[in-house]
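No value in this document is a laboratory result; all are computed from the given coordinates. Fair warning: this is a prediction, and the values are worked out from it, not measured in the lab. Cβ atoms are built from the backbone, for glycine too; each structure is taken alone.
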Structure I
Amino acid sequence: MKTIVVDDDQLSRKVIEEFINRTESLTLVNSFSNAVDAINIIQNGKEEVDLIFLDVEMPEMSGIEFLKSIKITPQVVIISSKESYALEAFEYDVTDYILKPVSYSRFFKAISKVQKRVQAEEGHSTFSETSDEIFIKKNSVLIRLNYNDILFVEALENYVTVTTFNERFTIHFTMKSILSRLPEKRFKRVHRSYIININKIKGIEDNNIIIDLEEGRKLIPIGKSYKESLMNDINLITK
């Protein structure tokens with residue numbers, strides 16, 4: 001995997017670089033002391049990146065601001081001296097969060113999580129990009145689902161559940177991967193753990209989306225980093 005490091009702490013950056021060079025599955029393609037240089041090179045297509053090791057507290061642009069700005073979707077492992085940014089970082093679907101100082105054993109554990117995601121994204125489900133339906137593997141049978149049947153998708157560790165009005169399907173997939181295979185005009189990520197079918201929104205109450213199920217209504221929380229984008233995508237009329 002093509003990997004970069006973004007960290008203003010020179011000692012920490014050198015440690016991660018050494019760990020990457022010791023790991024056969026990884027290739028260090030670049031290393032940056034600040035997020036501004038990193039994002040400019042990545043967004044301009046000058047570097048093809050599969051994995052980013054990213055610090056949080058950096059001058060000019062923080063790691064969180066970097067995550068908000070980046071348009072591509074490589075896997076990200078946060079390396080930080082503080083736990084306090086973890087909740088916000090995971091809203092951007094980072095793969096892991098490591099506290100400094102980083103040991104090789106903890107680094108390797110993060111790489112194992114990265115590799116599991118790669119394997120999951122190779123797909124145990126088959127999605128059609130040209131039709132209005134997908135096929136989801138349930139046991140040994142491929143089940144046909146129309147996009148319109150899907151109400152929402154929920155993350156469950158290394159799995160996701162795809163929910164229809166009266167049925168749920170659990171598949172070994174990541175949120176990023178499944179979102180990339182659903183029609184972007186119809187499906188919207190509204191929380192680090194939820195993707196919703198915009199056409200199935202019954203209402204929005206406070207910071208929750210209301211969706212009707214056979215057993216009653218479902219309240220889906222709206223993550224603070226997703227709310228503005230959601231409001232821009234719905235046909236909102238206000239006073």
Structure II
Amino acid sequence: MTQTESTETVETAYVLDEIAFHPSFDALTKRLRIKEGSRHIPEFTEIFEAARTIARPKAMYKLAFIDEKTDDSVTIDARGSHGGVVLSSRVLRVNLEAAHRLFAYVATCGSELHEWGDSLDDMLHQYWVDAIKEMALVAAIQALIQHLSSCYALGRTATMAPGSLADWPIREQRPLFKILGDPQAAIGVTLTDSFLMIPNKTVSGVRFPTEERFESCQLCPRDSCPGRRAAYEPDLFERKYREMA
């Protein structure tokens with residue numbers, strides 16, 4: 001782990017760049033439906049071993065302080081060198097009602113693995129590497145959560161990510177990246193003009209203390225979502241998040 005400063009000020013940013021990555025060969029072959037004895041086993045083994053050596057999952061986060069709150073936005077680090085960053089979301093604002101700080105973060109499979117995978121000519125090999133990239137991303141997320149829990153003695157927390165809800169659209173990636181500083185220089189994550197992140201197996205968002213469990217899935221009506229972590233609650237927005245006149 002490296003860090004830009006050693007104190008919890010508005011300028012502090014941390015990078016986790018020595019994350020252990022030990023992907024399971026058996027779990028991957030099962031997920032990819034490559035059966036024992038398959039003719040693909042030798043070439044998959046070669047791809048797996050190369051990817052395992054190349055992969056460098058990383059994460060970056062910043063402890064940020066909430067200085068102002070309106071009905072549908074919060075201003076982060078108004079005392080910082082950038083003069084404050086506004087995050088616009090009614091749901092986020094309500095979720096942060098009792099909070100005075102949050103952790104902005106980015107976690108990624110790593111540019112090394114991403115660039116190597118893109119260099120492969122065989123589409124099947126690229127597909128295999130994509131699955132390994134997802135495992136590397138999971139390793140980065142788990143390392144970040146463990147680090148935050150051990151360093152800050154966090155109790156119950158929740159996360160929100162730009163683009164996960166219409167209330168907090170993907171364009172809010174821009175202010176989130178501004179809070180973090182320079183994720184491209186720190187961990188090799190680039191934000192495109194369309195607010196997508198490269199490497200593609202990268203996630204960003206904010207983690208914050210909460211007394212109640214919250215998952216964005218509770219406000220999302222999308223059916224058959226493979227990443228769903230909680231049931232959709234049709235009345236939740238009206239009950240908790242609708243702004244009162």
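At-a-glance table
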{"item": "Label whose coordinates, when Cα extents along the principal axes in Å is calculated, return 55, 52, 32 (choices I, II)", "result": "I"}
{"item": "Structures I, II, by relative contact order in percent (Cα under 8 Å, 6 or more apart): label with the highest value", "result": "II"}
{"item": "Origin of the derived value 51 (percent of Cα pairs over 18 Å apart, for residues 100-171 alone; candidates I, II)", "result": "I"}
{"item": "Structure with the greatest value (metric distance in nm of label points 7 Å out along Cα→Cβ at positions 28 and 212, set I, II)", "result": "I"}
{"item": "For -10000 (helix-only ellipticity at 222 nm (-39500 (n - 2.57) for each DSSP H run of 4 or more, over all residues; to 500), calculated) the corresponding structure among I, II", "result": "II"}
{"item": "Source structure (of I, II) for distance in nm of label points 7 Å out along Cα→Cβ at positions 60 and 204, computed value 3.5", "result": "I"}
